[in-house]
Each structure stands twice: as C-alpha cells, then as structure tokens.
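Participant: There are structures below to look over.
No value in this document is a laboratory result; all are computed from the given coordinates. Treat the numbers as computed from the prediction; the structure is a model and nothing was measured. Cβ atoms are built from the backbone, for glycine too; each structure is taken alone.
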Structure I
C-alpha cells in the first residue's frame, strides 16, 4: 500500500474553544487575585479531561521509577506539550506521588526585560486542572532582597512557568503551594546571591525546578555555529553543557555557555539552581531529544532535556540516554544505527540521481560494501523530498512487506517521479533536493483516539473503503492539536471533516526520522 504524505500550508496552532470551569470553587467569597491561564488551548489542551489524559499518556510511556531518596530538584523543558511534553514527563515521573509542601519554579522572562527576578502579585495561578496557591509567605521572604520584586505584568503571559503547572497538579500529592519566579538578567555575583536567598526557603519538603529548553539552533534564533552535520553539532553543544550540569558545576556550566555561545534560554535559572543545591548533589539525565529528531527539520531545532538532582544514588530510574542522540519509544531492535541511517540516505541519493538522469533503477550490486543487516528488515518507510524547504515529493509504504533497502529504492523513485501532486524532478533540480527518510515501527491499533499523542504517533485512519495516513511530524509542521490533525486526516481520506468521530479505526506507529546532511 503506497501512501502520499499530505501537502498542506504551514499554519499557526489555533486556540481551542473555551471550556466551562469555575476556578473559585471551594475558595469562599474572597478568593484573592488569580493569574489566568495564558496557554490553555494553544500550548496544551484547554479541556481538563483531555489535558489530564495527555499528561497521563506521557507519564505512562516513561516506565517504572523507584527512588531511594526524595529528589532535590529538576530541570525540565517549557515548549508546547506536543514538542517537549514527553521529555518533561521523564522528570515529573521521578517525583510522582511524592509529598512536597512547596515547589519553587524558576522560569525566565521571555517578553519583558528584567533585572533580577519577579514574584507574581497574584494569590493563585489557574490552569484547566484547577488553581494553585502561591506561597505568599515564601515570596515575602524573597522580596526582602533587592534582587526580587513583585510584578504581575511579567507573569501575565509568561509560558516558562505555567507550562510546568499541569504536570505538577497531576503528579504531586495535593496541598502544595508554588513560588513562581520569572528570572531575568543576572550579573555573575547575582547568581550566587539569588541562590543564597532561595536556599532560605528550601528544605526536605520543597522541590526546586528550573524551566529551560536547551540549544535553539537556526537563523531565526541567530545561532548557526555550523551548517555541516547539524544534528551532531547541536549534540556536541548540548552534551558539553549537560556534562557540567550533571556534576552540579555552575561555574563550569557558565564558562561552557560563554565558550560555545549556547542558546540555552534558561541559562540563569539553571545556574541559580546549581548554586542552590546542597554540596555533593548530582544530576541524572533522564531524557534528551531535539525537535529536529521529531520533525526532521534541522533548519530550526530546539533541544529538550529532563534532569533529576539528588544527594546520593537516586534509585531505580529509566536508563539514562546512552548517547545524546535520537532515543525514541521505538523498540531498540527496530532502530537503525547512525551508520545505517547514512547508508539509507546514500542509497536514496544514488537511486534518485540514477533514475532522474538515466531513467534506470540503481543496481545495489554496485555498492562498495555489503548491505548492513539492519537494512534487510521488513519495515515501513517513507521518502520525503524537499526543495528549498518546500515539499517536492513524499511517498511511502506504511507496512514493511519487503526489505527496508528495497522500500527506500522504490519510494525514492516514486517520490521523485510518480507523486501525482508534482512534476517529476529534473536533473537541474538535483543539487537543491534534500532527502528525509522516516522508518516506521509496526502498526498498533488504539482503543480510542485519545490515546494518540500528536507529534509522536503517526496515524492511519480507516473507515470503510477510505483511509489516509499522517507521519508523526505532520501536526508539528502544521501546528495542529489532536482533533485538528484527525479532522484534516479525515478530509485527506475523502471523508467529511468530522466523520472520524464515529466508526473510524485508528492505527498508530512511530518513526525514526533522519535526513541528508548538508
């Protein structure tokens, strides 16, 4: 079964409809001021049931965690859940069902310039899952230092703190209060001074959280340290920074950022966290990936990591990432090594050039070395062609009915010459063609569409004689939430926009996505 990837224009993620919710329930007649959710419907679902279901799905994918001691702190990412939710889940799984009385959350001020840090003026923060009480007593203690000020405007639209709140509401036992801190510019001496002030409100019942993404790569971030082997270049920058973080070396982390120019947005919150940790604390990397690993787009990529801090051995946790490379949920035996990925990309390039120039199928017997065993597995595969960033062809086989290398040859030819949406690729276009390959895991039927995680699951929709598929990266590229993705998939199948809501069958898969180095 040959499938064409949808050709759709990039759009912003549209807000979902508002939901009916009473955040003041149980608070009495004078609840105090509430900082309303600024992210619901865009960065995560606005419907409380759907939001809880999404977080539970992320947490379920982490596996069992048994800690030998209570964690001291976390570093977690703060992009929309469709991108960084799975990485964040690894951190929050480590504190699930623990009894903390206070959570200090250090984000940063993305929109308003700030020296020092700002506490909110509000008494409560709202999410679709309810409201969370601000620890005004702890905030009052911090405000005694000139490094802190109260400013509700800075917190009004800031996402780096709010994005953490639904996870905390799901994983922690009830009754904790939050200390939201939007951190701005800090002089080196301010980092230690701020950490000293925060230490005064820490203790065995307080969790310290730093909210940060890692390297922001691309021209839109004004950070292009290399245009060769981009995934590896990003990895090396992140790896050097994370090495210092795991050793709780705040000064080493600062120096590494200065040396590489690493665009780690939460650099100051991370530095303050490292300075505030007790002597001997160590970090454990729980999860790392880059948006480029999901979307296949390395022109613009953001890295995400979850790191746990503990005093001694943290206990049983999911195995740390062996290398800072793509490490997704596909079973390891089904994943290709870096060398096998290069083999497939090279094979696709040779196939396309041979067919476009000579109208012949590339003869694999001409390869200089034997085919790797991993390329002989029967797996589904898509070959996507882009020209100057625009889709130029994409056809694939969703179920592996032939060896992977054969599927790449067939679909490379189909994508360059037989995708009915485009004219065949011409020889003068070859230098501008960029190749992306998506190797698919076996299909798995889900009992309800709510078990689909956009951005992680590819989806095959079947209803009667109609069917259509989206690769995992499609909703990310289009900015769709789950229901928008399924509505567009339904229309792609030739059904009505809402016909997926009854009688449809959903099969999911995951993809290992890699692309040609420039």
Structure II
C-alpha cells in the first residue's frame, strides 16, 4: 500500500514537472513582454533551477545580463543555451553580438560567419558582421556588407544605423544625421537610431537636442542598459553643473599656494555653452612674503560641426602684503578646427597677470601668450600632438616654446608614449624661471579605466632635463593620479595629486613641485 502510494506520488510529480516548468517560462515571458525585466529575470532563474537545459531561460538571462553590461555572465548563459540547442539561430546571433560588445572580434567574426552560412536568409548575420568589422577598424569592409543588406531590404534598421555610424566616424555629420533620421522615419521607436543621433548631436554642439534624444530612448526602453548608459554619459557632458575645487601646491623653494574656485557651465542654446568662475588664492613665499589673488571670468563656447570658438573676459585682484594692490583685466580667445576626423588644429590667445606665487603677485607682471596646436590619430591608435607659441612679458622678456608628444594604447587600459619640450627666454631674470634654454625629453606611460560610476587614471614619466644652453642633463620624472566617483547620475567627487622635479612646472624653477586637490561637481 505504502509502496504503491510512493510510486503514485513520484509518477504524479514527473507528470506535473513539465507543466510547472512551462508555467515558470510562461510567467517569465509574460513579464518580459510587459517590460518588467526584473520580474522576468527572477522567473527565468527559477525555471533554470528546475531545468538547467532550458534554452529560453538561458537565452533570455544572457540577453538581460548583456543589457546590464555583464558580458561575461551573458556569455556563460548563452553558452548553456547553445549547448542545449546548437541549432538555435537566435542564440547564435546573440552570442556573436555579445562577443562583439566584449571586444573579442576574431571570435565574434567566426560566429557571424557561422550564422551567415547556416541561415543566409537572416540579414542580422550580415549587419552583425558589418558592425564587428567596423568596430575592429575595417570600415570599408563593414560599409560593403551594410550596402549589401540595404540592397536586399532598403528599410533594414541595422544597416541604416550602421551606415550612419560609419558616416559619423568619418566626420560626415550631415550624412550621419540624415541616415539616422531615415531609420527613424521607418521605426520611430528604434532605440539604436535615437542613441546614435544623440551622440552626433552632442559632438556637433547640439546639447539640448542630444539630451532630448537620449531621454526619448530611455522612455521607450526604461530597462535597456545601453540607453541608460548613453543617457547618463550625455547628461554628464552637457548638463548645467557647478564645480567647487579646493587645491594646494608647494615647491622646494617654499612657494605654497592654496586655492578655492567655484565654477559653473550651462548650455545656453544648441551649439552655445556658457561658463563662469570665481576663485580665491592665498600663498606664501620665502622670505616671509604672503599675498592673495582673486579671480573672476565669464565666457562662452560656440560649436559647429567641425570648428569651435571660445571667448572669455574677466579680472584678477592682486593683493600683496607689501606693495601696491591692483586689478588686472584678463581675456582669452581660442579656435579649433577638425581638418579631418583624425586631424585637428587650434590657436589661442590669452592676456593674464603672471602671478603664480606670492612673490609674483606683487611683481606687477602681465603676459600675453599666443599658442598653436596640432593633433592627429592614426588607424592603429597612435596619437600625435604638437604645439608651439610665444609669450610676451610686460617687463620686456619673451618666451618661445615648442612641444611634441606621442601616445599609444598598448593594452586594454594601458598607454605609453613620449614627450619632448623646448623653450627659450630672451633674458634670464631672477624673479621667475627664465633660462636661456630649457629642454626636456621624457618617456611616459600610465593606466586609465572607467566603470559605471568611477574613473581612475595613473600616469608617470622618466627622462632628462637641461636647464640652460650648454649645461649638462639631469634626471627628471613625474607621477600623477586622478580618481573620480559619481555618487549620483549628476554629481561627482574627484581627487587628484601629482609630484615632479621638472623645473618647467615651477614658476621659480624649483627642483620639486607638488599639488593635490578635491573637486565636487553638482549637476544643476
């Protein structure tokens, strides 16, 4: 009797198990279709516990993990789904897509080739491979595949968005905007098109339009991780914000300076961003010299598709503990042009008091400086920058300078390069660092990484410096670090510190100079 009862219970459980599993997956699918992705995740997890071979549960959990940016977890779930059903084309496509997002391009291309070979009727195989090729730097091959897909379906969203993205990367912003708008004319709720359009708008100075497109994308897909990340990224870069900075610097010549600066930026209109700042600086120098400096500046930046203009005016109050106080007007102008997407040039002019230390605040010195710059990036990721300029001091002295720097990313978060700088002064004066010639050659490297709510950057350099024509070379080096924590979507805390023995960075040519500080940014 008992044995028969046990047997009946076991048989009933086995018969009911598929119904229970089916109900779990059905509940998860219903939550998914309603956009309740948290509830869907929990239901799929329960289904996976009861049936580890559930393709639907593993596949959907992989998609959700990918949306959240957890790419390793996504690949684990998708590998389970593919092991359970190697022929499922949706699993193959998603696995190739996540490998692309993870930057594992050779593996991703192999998966896309498999999708194309087994399911030639699916255009997402062509467009997926094209996207991977474009991210891997093979833009011509990517464009060819996108065109092939559009030849088969002129309304294909992935192909339209892909060609628009390639146009954006190529500096053809009008073509990129037209491409994304064409995609949206077919599908107004296309998240990728709206996010792509937002990035083009941001790059061309249309800050308010950029934020509106990002907000629309999040409204259409509140749980989409890419939409959320893009919205936050754009919000942080175009929002009105106020910064409060506290800092300190000191050198081996006993020049110490403390400063507090409050600054604000805000989009005044599309393509126009206003900024302003006020600051207080208090310093001391040997022997027993103290002084204070107050600053105020207001200006705006106007951005077009390929060029940008910046202008600002202000004033500085200079209050030495001995000698006459004065107020000096300040101004600066700057212009930059992207000759090509990977090539830029710029020029700038500034008129400011030369008051970097307490002793210089009372020296009654002003400087007019003109500088020019050039930057270029190669397809291999090598970045070049060069610059030069002149500075005319109110005491009649003239400084000319030139600099060349090369940087290359050598691993996922590491970079290395070098810098050479030369400057000359017409006269050598005891008041400030002004050798007849100063040269520095330095090998540089560092580590930079950004997470969802944090950023870090550590860098340093080793080299040699020559202080004076015909003088022997001596060791030179520097180290610096920066850490940022976004404690909300709009607000961040930043800490920085650095130390060097480069004579160039000290206004008096001291053999050691260091700085540290904190910045709090509050989104408005």
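Participant: For the read-out distance in nm of label points 7 Å out along Cα→Cβ at positions 48 and 192, a value of 2.5 was computed from one structure; give its label from I, II.
Facilitator: II
Participant: Let me ask something else. Out of I, II, which one gives 7.0 for distance in nm of label points 7 Å out along Cα→Cβ at positions 88 and 400 as computed from the coordinates?
Facilitator: II
Participant: Taking FRET efficiency 1/(1 + (r/R0)^6) of positions 176 and 496 (r between Cβ atoms, R0 = 35 Å, to 0.05) from the coordinates of each of I, II, which one would give 0.50?
Facilitator: Corresponding structure: II.
Participant: Which of the displayed structures (I, II) returns the greatest value of relative contact order in percent (Cα under 8 Å, 6 or more apart) on calculation?
Facilitator: I
Participant: If you don't mind, there's one more thing I want to ask. Out of I, II, choose the structure whose coordinates give P(r) over Cα pairs in 10 Å bins from 0, in percent equal to 4, 13, 22, 22, 15, 11, 7, 3, 1, 1, 0, 0 when calculated.
Facilitator: Checking each candidate, the match is II.
Participant: Now, a different point. Work out which structure the value 1, 5, 11, 14, 15, 14, 12, 10, 8, 6, 3, 2, 0, 0 belongs to, where P(r) over Cα pairs in 5 Å bins from 0, in percent, for residues 232-479 alone was derived from one of I, II.
Facilitator: Clearly, the read-out refers to I.
Participant: Of the structures labelled I, II, which one yields 0.90 when FRET efficiency 1/(1 + (r/R0)^6) of positions 392 and 408 (r between Cβ atoms, R0 = 25 Å, to 0.05) is computed from its coordinates?
Facilitator: Checking each candidate, the match is I.
Participant: Let me ask another. One of I, II was used to compute helix-only ellipticity at 222 nm (-39500 (n - 2.57) for each DSSP H run of 4 or more, over all residues; to 500), and the result was -9000. Which label is that?
Facilitator: This figure was derived from I.
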